[in-house]
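Multiple structures follow.
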Structure 1
Amino acid sequence: MKEFEELINIIKTLREPGGCAWDREQTIETLKPYLIEETYEVIEAVQNRNYEEICEELGDLLTQIVFMARIAEEQNAFTLVDVCAGICNKLIRRHPHVFGEVKTDDTREILKNWEKIKSEEKAKKRASVLDDIPKALPSLIRAIKVQKRLSRIGFDWKDHEGALEKLYEELNELEESISLKDYSKIEQEIGDLIFSVVNVARLMGIDGESALQKTVNKVDKRFRYVEERIKESGEKIEETSLEKMDEYWNEAKKNL
């Protein structure tokens, strides 16, 4: 692919003497925030269903991948060829129904085989069934992954009722911590409560990350309505009373 080779050469030129001073200063560590940012921009483009935007953001994300691989190559750690070879081998290995002798078109069976093969690959490297869940994941996503992994080995509630009872228990413990003004315990109990909410959602077939995103989007839309109403009234937001903002918020709830 001519364009892919051009991207590789551009990154190489940027990193060479006489290239870009900023690019030459970067390390794999300093690029982490950009990798995360570009990943979320791809997700936002997908949510917007804007293919032109998705194409652009995938390009930005690919740049970060090529950039990191180039830095690793300079340090004789691995190359972009190693990255591609590794993922090709993994994809072939984890799709025995396409590249091997297994015959199935059942999606559930395919996923089951994928997890079995993945577990066998990781078993040699990990001491815990949770070892391959990245600790750097956003907390809500990590909570969902940890719960799903524990569920696969049978460490789970029978249904959402048990998880709901645990949720009420955690809420009571939070209230008790608040009454005692034990702020270290309050933080711990809030974490437990959020984890319990995620558990209830999962057991009811609801993705906690998606549910929270929808709520945040709803709050965003409604508050923009509040801002617009304040602007129409000729007031400044910092001078608008809470009562007035509540009035506009209730309008937004009815209209949006």
Structure 2
Amino acid sequence: MTELEELIALLNKKEKLVAMLAPSFPIMFDYPGIITRLKKLGFSYVMEVSLGAMKTNQELVDLLKKNPEARYITTPCPTIVRMVKKQMPEYAKYFTHGVDSPMVATAKIAREHFPGYRPVFIGPCLVKKMEAKEDVPELGIVVVTYNEMLSVFEKFGIGAETNPADKFDLAGPGDTRLYPVDGGLAHSSGILNSLGEGAVKIVSGWKNCLQAIKEFDKDTKVRLLDILFCDGGCIGGPGIKSSLDAQQRKQKILDYRNQNFIS
């Protein structure tokens, strides 16, 4: 059974579900319309994954403080993690062990606040499916892409509509809403400023990743490699259906962050 089929089965059974919406959602969905649609579909609660990203940032900041001489490759991107482990395992030593990805951190928050509810991650990444099943199976996360979510809405006859009173049940207002843009982690965590000039390198795009990791290994001035596999960051993920170019997608993320919704 695919994740999409699993979600449809859970909805048909009217299981208790909490949606975890990745911060790239404004590229395809309006707020709060997406909340309205998810609630009408059958989700009891909707969370913003940028909330989990706050926890990710804090864990990373703590790790850097605890190990002031250590150098790290950030690991929220499961594609990078798997690429390194398979193609260049000698560099896996730089991974930020003990730092949860925003998806995992959000699922743990969901378990605390909504016990007994199944977490469903909705985002732009196909490899998140592998992360959920292989890395944290105990959390029971179901992963579907935005594109798959569109097909679910269509299957259940949920059209585009908005209840202005709808809002996130747990939100993450602030700079972690920039996470899907390349450098979002470094900027939102404050690490870019705290580590100083030249200590952080930001890279995105699959054509650049292998070389960037090899250069990081040699360039000891760089203490943190903030790296995402997709072009421009998660805004270029394969689970997004959009005619917008990279700059327009980035602007959607910035506009949503700048509106500074409290919830």
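No lab work stands behind these numbers, since they all come straight from the coordinates. This structure is a prediction, so every number in the text was calculated from the model and none was measured. Cβ atoms are built from the backbone, for glycine too; each structure is taken alone.
Taking Kirkwood radius over Cα pairs in Å, for residues 7-54 alone as the criterion, the largest value within structures 1, 2 is that of 1. Taking Rg and Dmax of the Cα atoms in Å, for residues 87-230 alone from the coordinates of each of 1, 2, which one would give 18.1, 55? Comparing all candidates, it corresponds to 2. So mean count of other Cβ atoms within 10 Å over residues 79-86, computed for just one structure, reads 17.6; which one of 1, 2 is that? Of the structures listed, the value fits 2.
Consider the structures 1, 2: one of them gives 5.3 for distance in nm of label points 7 Å out along Cα→Cβ at positions 135 and 247 as calculated from the coordinates. Say which.
Source structure for this number: 1.
Structures 1, 2 were shown, and log10 I(q)/I(0) by the Debye sum over Cα atoms at q = 0.14 Å⁻¹ at -1.28 was computed from 1. Structures compared: 1, 2; top value of relative contact order in percent (Cα under 8 Å, 6 or more apart), i.e. the largest, recorded for 2.
Which structure, out of 1, 2, was helix-only ellipticity at 222 nm (-39500 (n - 2.57) for each DSSP H run of 4 or more, over all residues; to 500) derived from, given a value of -12000?
2
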